[in-house]
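**Q** What follows is a group of structures, each given as structure tokens.
None of the figures in this text is laboratory data; all of them are computed from the coordinates on show. No experiment lies behind these values; they were computed from the predicted model shown. Cβ atoms are built from the backbone, for glycine too; each structure is taken alone.
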Structure I
Amino acid sequence: MITIIRIAGRVNRDRDVEETLNRLRLGKKYTCTLIDETPEMIGMIRKVRNFIAYGKIEKNDLAELIEKRGKSIEKGKKIDNVKTADMIIKNKSFKDSGIKPYFGLHPPRGGIDSRQHYPRGVLGDNKEGFIKLLRRML
């Protein structure tokens, strides 16, 4: 699974780029979502790579993300983060998990260089630095 975080805001974006970000469930700045590695999704990532940071996520990091930032579809219902992480990784879908398919994150502690690509900044494919960025935003 690929995890995507929207870094850039809405000002002065092309209509097709904004539409692609909305289809990826990245409506607002510092929103995170998970997608499968299909050719269609990879093409969407290539189109918006100048506005997002993305990378692969492991099961324990996904469980931490769900624990700290996951919101239940039903109000007041508790979320079992390990069980939900297993379900999402096996099914590759949020359909039966009972949580919302996106996560709202904080701006990163310590700041970021949001205008340059990896390794200088955070945009694009942050292979090993992505989990560090994600943890700073939880």
Structure II
Amino acid sequence: MARGPEGYIVDTNVLVSKRLRLLERLAAEGARLYVTPVTLLEYMNWAVEQRNRALARGEKSRAEGYERLVSLLPGLLDALGIEVLAMDIDTRDLEEAARLVRERAVDPGDALNAVVAKKHRLGVVTGDHDWRRLRDYAAEVLEPPP
């Protein structure tokens, strides 16, 4: 009998989209939820980029909202029971991620997370279509409903 995933990596786009009901359900069912340092960096870069765009348009209040999102991220992770997963990758893992970038045309963050998911037998919660090309690296790929 096949076992299910040991937990799920939460992809950046799920945190950004605020489509958190699936995460809440998984947590209530006792699933372990994780983010990687890659996910945290992508989230913070996204928020800073959005802040800078808002400032360039003169939208100071909106820019402050994006700054708040960075500050609120630790509390969101705590509220959803999401743990930060150390990636513990080595040069062979990095070579494998680089191959995924080249051969499957996925972004480097997804490639690194894919290698970690495979290594730890984790599923992924994502709305990113790159994961359709990485399904063999995740124990399960779940997409939150719109």
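**Q** For which of the structures I, II does the calculation of mean count of other Cβ atoms within 10 Å over residues 38-45 return 17.8? Spell out each step's value before the answer.
**A** Values: I: 12.8; II: 17.8.
For mean count of other Cβ atoms within 10 Å over residues 38-45, the value 17.8 is produced by structure II.
**Q** Relative contact order in percent (Cα under 8 Å, 6 or more apart) was computed and gave 33; which structure, I, II, did it come from? Please report the intermediate quantities before stating the final value.
**A** Details: I: 29; II: 33.
Label of the originating structure: II.
**Q** Work out the source of 2.8 here, i.e. which of I, II gives that when distance in nm of label points 7 Å out along Cα→Cβ at positions 14 and 30 is computed.
**A** Details: I: 2.8; II: 1.9.
Derived from I, not from the others.
**Q** Let me ask something else about it. Out of I, II, choose the structure whose coordinates give Rg and Dmax of the Cα atoms in Å equal to 15.9, 58 when calculated. Working shown, then result.
**A** On the way: I: 14.4, 42; II: 15.9, 58.
Structure II accounts for this read-out.
**Q** From I, II, which structure was P(r) over Cα pairs in 5 Å bins from 0, in percent, for residues 46-109 alone = 3, 16, 25, 24, 15, 12, 4, 1 calculated on? Walk me through the numbers before you get to the answer.
**A** Working: I: 3, 16, 25, 24, 15, 12, 4, 1; II: 4, 15, 13, 11, 12, 16, 17, 9, 3, 0.
Value 3, 16, 25, 24, 15, 12, 4, 1 for P(r) over Cα pairs in 5 Å bins from 0, in percent, for residues 46-109 alone corresponds to I out of I, II.
**Q** For distance in nm of label points 7 Å out along Cα→Cβ at positions 6 and 118, which structure out of I, II has the highest calculated value? Before the final figure, lay out the partial values.
**A** On the way: I: 2.1; II: 1.5.
Between I, II, the highest calculated value is found for I.
**Q** Among the shown structures I, II, from which was the value -18000 of helix-only ellipticity at 222 nm (-39500 (n - 2.57) for each DSSP H run of 4 or more, over all residues; to 500) calculated?
**A** Numbers: I: -10000; II: -18000.
Label of the source structure: II.
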